[in-house]
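Derivation of every value follows stated rules applied to the coordinates shown; laboratory data play no part. Keep in mind it's a predicted model, so treat the numbers as computed, not measured. Cβ atoms are built from the backbone, for glycine too; each structure is taken alone.
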Structure 1
Amino acid sequence: MEPLTIQQQVFNNLKNALPPHLSLVDELSGLLGISPDSVYRRLRGEKPLTLQELKTICEKYHISLDQMLHLKTDAVVFHAPEIGKAPSSINDYLLGFLNQLKHINSFEQKQMLYLCKDLPPWYFYLYPEIAAFKTFVWLKTLLNHPDYLYKKFSLREYSFPECFQLGLEVNKIYNRIPSSELWNFEIISSTLLQIEYYRDAGIFDNVTDMHLVIDALLLLLDHIQHQAEKGYKFMPGGNPDAKGVQIKLFINEVLLGNNEVLVELNGNRVSFIPYNVLNIMHTRDPRFNEISFTNFYTLLSRSTLISESGEKERNRFFSRLREKITALKK
């Protein structure tokens with residue numbers, strides 16, 4: 001590939017990655033410390049990018065040189081913001097979700113495809129009791145936070161109001177993004193196992209708090225079922241008749257799949273893969289995205305749509321989930 005073609009490819013990929021409201025010239029001028037005229041000369045191909053400038057651009061905007069140079073390798077470059085960092089607070093994780101969803105929402109044309117092995121983590125922050133429980137579990141059991149090592153869960157002591165409010169903001173942004181979610185009957189299994197373990201290990205401070213957490217999880221399912229019935233998103237307590245952004249909910253009774261998020265932004269694709277439960281890495285690699293999107297749509301073709309239509313299947317699905325939840329009270 002000729003040097004000028006490589007340079008043009010870099011700029012084309014960068015244009016596709018930036019939200020429409022951002023100016024490529026202004027972005028590069030500030031990043032490279034050069035004048036707008038110097039940027040234009042590089043855009044027109046009159047002046048080549050230096051290796052240092054190319055390195056700076058690729059690092060800032062997570063562009064793969066393998067992809068730019070069309071190297072035929074099996075390597076796929078992922079961007080993992082949290083790699084190499086110490087475990088963050090749950091606030092930091094939620095802020096990461098919020099910023100990423102804001103970025104997705106900034107594009108005029110966007111859609112999200114969510115392959116759910118577990119409930120999307122921000123869903124738990126629609127109701128304070130289940131939000132507090134999940135936050136505590138992530139801090140105590142996942143992050144091994146020393147402040148919670150020998151503590152029992154108590155709604156009075158550990159309500160985490162800042163996390164809850166931040167989680168509500170995440171949900172509000174998510175509700176502005178058209179999405180298709182692919183669920184299965186194991187969607188709440190990890191949460192049920194956590195409640196069961198805390199119950200049997202005596203980590204709930206009292207049985208009343210456990211029941212409140214279970215009731216909140218039931219309310220969460222009620223809300224999601226109501227959304228599926230309407231076919232669009234809204235917040236609890238909002239007006240379900242004020243038609244909002246579309247959500248399509250599919251059920252696959254055979255395959256579990258992974259927790260994977262695929263997005264299309266103005267025709268460009270990005271794949272998000274969770275790791276270490278709450279961390280997320282992503283790639284714009286077209287080969288990887290082609291496989292991921294093809295796999296998602298293949299699963300979708302073998303799944304049942306239960307939003308708007310499919311009342312019988314929708315009621316059957318949510319009834320089975322509720323049975324699993326209420327069994328924890330026995």
Structure 2
Amino acid sequence: MSGRSILGALALVVLGLLAWELRWVLLVLFGAVVLAVALDVPITWLRHLVPLTRPLALLVVLLAMLLIGGGLGQLLLPELAGQVRQLTELAPVLMRKVSDLAGQVRWIPNLERQLLDAGTWDRLQPLGAQVLGLAGGAANSTVQLLLMALLAVLLALDPRSHQRLVVAATPRFWRSQMGALLTECRQALGGWLAGMTISATSVFLLTWAGLALLKVPLALLSGLVCGLLTFVPTVGPTAATLLPLAVALLVSPAKVVQVLVLRLVLQNGEAFLLTPLLLRRTVNLLPTVALTAQLGLGALLGLPGLLLALPLVVVLQVICEQVLVREVMDRWT
């Protein structure tokens with residue numbers, strides 16, 4: 001190997017180590033980019049309708065989001081708070097119900113006895129330390145979210161200057177391709193966010209309506225959880241189904257079957273019909289790629305990595321198509 005190759009390899013290793021040390025900063029920055037693109041979609045749409053400057057359009061979008069959020073909060077928050085209190089009251093009843101069902105199966109240990117054993121002081125001390133650790137992590141996450149929101153607003157305020165900065169840091173012979181690549185990434189990410197938002201809203205409304213028609217308690221809370229976890233495909237909808245199933249168990253076993261059928265119909269309809277229809281012009285992720293990215297980033301970075309796995313895969317897929325396939329593989333002779 002030549003000296004230049006060795007220096008290049010060492011530079012890549014140093015950059016990799018530096019990126020790993022700064023992984024939380026990079027994660028916050030990428031989350032800010034995702035939020036900025038989410039803001040840029042309505043800003044662009046509004047500027048097509050009305051001749052507004054970008055700062056004014058951003059202000060109108062933020063005010064509209066606050067007004068809509070405040071209106072929905074006044075409309076749904078009292079009922080949602082009541083259902084959260086009802087869930088806390090039903091949790092002990094649900095645990096006893098599960099314990100009774102488990103007691104009927106011989107090979108399942110007695111859950112009630114395990115819970116009583118876990119309630120000893122020796123075992124509660126480590127749990128208290130974990131709770132304090134979770135509280136500290138929640139405070140840290142809150143600060144990161146605030147920084148992410150601030151960066152997103154700054155990026156949405158003047159995206160072209162930031163784009164020119166990235167292009168200027170690119171070698172001259174590839175600057176035109178870099179500009180096109182950034183545009184492709186923005187379009188793919190914006191299309192994915194718009195499609196997933198419509199999909200999540202549809203899942204929320206249909207789940208809420210279906211559970212209300214089935215007369216299952218906590219229909220609004222269950223629908224909201226199912227809608228939010230739609231942004232975490234493959235893993236999220238399956239985990240979200242546990243809440244309405246658990247609540248339906250308090251009613252009757254037949255109600256559990258009805259809720260399960262409802263969730264299976266909605267989940268498969270969203271995964272195989274609605275989402276592909278909404279994303280057919282932007283990006284279509286293979287389920288194996290999406291699940292592998294979620295598992296990998298979730299193991300490395302925890303919950304933030306799990307939430308940002310799919311936006312990152314959307315961007316990486318565009319980069320692979322434009323750079324790896326067209327610039328390297330297609331020209332390989």
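A few points about this structure:
- Across the set 1, 2, FRET efficiency 1/(1 + (r/R0)^6) of positions 48 and 208 (r between Cβ atoms, R0 = 35 Å, to 0.05) reaches its highest value in structure 2.
- Comparing distance in nm of label points 7 Å out along Cα→Cβ at positions 96 and 152 across structures 1, 2, the highest value is found for 2.
- Among 1, 2, which structure scores highest (criterion: distance in nm of label points 7 Å out along Cα→Cβ at positions 8 and 224): 2
- With distance in nm of label points 7 Å out along Cα→Cβ at positions 80 and 296 derived as 3.4, matching label from 1, 2: 2
- Computed -15000 for helix-only ellipticity at 222 nm (-39500 (n - 2.57) for each DSSP H run of 4 or more, over all residues; to 500) - originating structure among 1, 2: 1
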